[in-house]
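Listed below are the structures to be examined.
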Structure 1
Amino acid sequence: MTDKLGVTKELAAIGRRFYDRGWVYGTSGNFSAVVNERPLRLVVTASSVHKGTLERSQFLEINGRGERVGKGSGKPSAETLLHTEIVKRRKAGAVLHTHSVWATILSGSAPDQAGVAIEGFEMLKGLDGVETHEHREWIPIIDNDQDMSRLARVVGATLDKNPTAHAFLLRRHGLYTWGKTLAEAERHVEILEFLFETIGRMKEKEVHHGAAQST
């Protein structure tokens with residue numbers, strides 16, 4: 001059993017840090033962490049709360065089926081089932097979901113794009129288990145869906161198909177990543193958001209350079 005008060009305090013602090021960096025504006029994004037493994041219990045952000053002003057009271061405890069347990073008001077984030085699916089498939093201790101501009105652009109730039117390949121960047125070594133910049137990270141893109149049960153099944157199948165992936169993107173939506181601990185999950189967000197912005201700016205520069213050459 002993990003200290004639930006300590007976990008919610010840290011999740012709230014993460015929300016404020018992510019808001020300050022432009023990764024979870026408004027009520028976007030959701031965060032969770034495991035507080036008990038057997039039976040599985042997670043704390044997750046309540047639905048429709050502003051991540052820049054998160055308080056510990058705005059987290060709810062849920063079980064492995066995504067159902068609220070114990071005391072508390074409000075309802076869990078609509079995407080709670082995605083969190084439980086990731087925890088079960090990856091044995092994650094924490095799951096973080098952001099809505100940055102660059103992740104949204106990369107995930108929606110091509111309707112038929114199956115994923116984003118990233119390789120050759122030193123920052124990749126910040127991902128768990130990656131020891132060289134020559135690593136090729138494949139980040140699947142999953143079509144968004146308002147049917148969360150169906151989307152959770154697609155997420156599970158995608159994770160099984162890509163066992164080494166550290167994250168996935170929901171199309172025109174945002175990033176999901178995870179870690180064994182909250183600290184590792186937060187580091188993964190920082191690494192991936194840096195890489196998304198880098199790739200996006202490089203593509204932007206290529207477009208401008210090509211346009212300049214054609215005039």
Structure 2
Amino acid sequence: MVDRRSSVAALAPLTGVLFVVLIVVSFLVGGEPPDPDDRVGEIVEYWVDNDAANMVGAVIESLAAVSLLFFAASLRRALRRDEEVAGVLSVAALAGGIVAAAGIGVDASIRFAAADFADDIDPGTIQTLNAMWSDFFFPMVIGMATLILATGLSALRTRVIPVWLAWIGFLLVVVLFTPAGFFAFLASSLWILIVSILLWRRETNPTQISAPLT
């Protein structure tokens with residue numbers, strides 16, 4: 001008989017892959033957003049013409065946040081299993097996932113509000129919402145950086161992920177807080193995708209759970 005609990009645990013890390021797919025789709029459906037310093041008329045026109053697409057994108061983005069929470073929980077499980085002193089790093093990784101997911105949820109809310117009321121409220125308000133949405137990134141950066149840093153530090157001792165991937169993560173953490181942070185966020189999503197697949201492989205191959213990744 002198949003152990004359903006084991007099956008769910010084995011599939012849980014793949015929520016990281018689902019997160020990446022959903023976050024990419026959420027931004028693709030809305031098209032290219034206007035810059036905060038564009039003319040008010042251009043900004044309002046974008047949100048009016050793409051209102052439905054951005055509301056759908058906001059919903060998909062919210063689902064991505066849910067997926068990230070499940071991935072962070074499965075990541076904490078893997079870190080706790082491999083840590084000799086369970087606690088700080090696994091909790092930090094989970095906390096980072098929670099903060100990042102909350103930031104994504106707020107980002108989706110601002111986006112949804114701008115799209116939903118583009119026809120009904122003052123153009124200046126739409127411009128303000130657009131500016132807020134364009135520059136709303138610190139919660140996501142803080143959360144993602146914490147998740148990656150905690151996982152990387154744990155990997156240096158436990159090899160829960162390859163050491164080379166941990167060092168790439170450390171580099172991403174630094175770049176996340178620079179003007180190139182947007183591109184680092186995209187790269188961080190790819191990092192999560194790779195970690196997600198590696199953890200899934202460990203769950204589906206019992207011999208890898210006790211053997212460090214190299």
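Please state which of the structures 1, 2 yields -13000 when helix-only ellipticity at 222 nm (-39500 (n - 2.57) for each DSSP H run of 4 or more, over all residues; to 500) is computed from it. Going through each structure in turn, the value belongs to 1.
Rank structures 1, 2 by relative contact order in percent (Cα under 8 Å, 6 or more apart) and report only the one at the top, that is, the highest.
On the way: 1: 19; 2: 25.
For this comparison of relative contact order in percent (Cα under 8 Å, 6 or more apart), the top structure is 2.
Any idea which of 1, 2 comes out highest on distance in nm of label points 7 Å out along Cα→Cβ at positions 134 and 174?
Comparing 1, 2, the top value of distance in nm of label points 7 Å out along Cα→Cβ at positions 134 and 174 belongs to 1.
Out of 1, 2, which structure matches 3.0 when distance in nm of label points 7 Å out along Cα→Cβ at positions 118 and 150 is calculated? Derived from 1, not from the others.
Quick check: 18.1 is what I get for Kirkwood radius over Cα pairs in Å, calculated from one of 1, 2. Which structure matches? Derived from 2, not from the others. With mean count of other Cβ atoms within 10 Å over residues 14-21 derived from the coordinates and found to be 18.5, which of 1, 2 does the value describe? Structure of origin is 1.
Out of 1, 2, which has the highest value for mean count of other Cβ atoms within 10 Å over residues 30-37?
Largest value of mean count of other Cβ atoms within 10 Å over residues 30-37: 1.
All of the numbers you see were taken from the coordinates with simple rules; none came from a lab. All values reported here derive from a predicted model rather than from experimental measurement. Cβ atoms are built from the backbone, for glycine too; each structure is taken alone.
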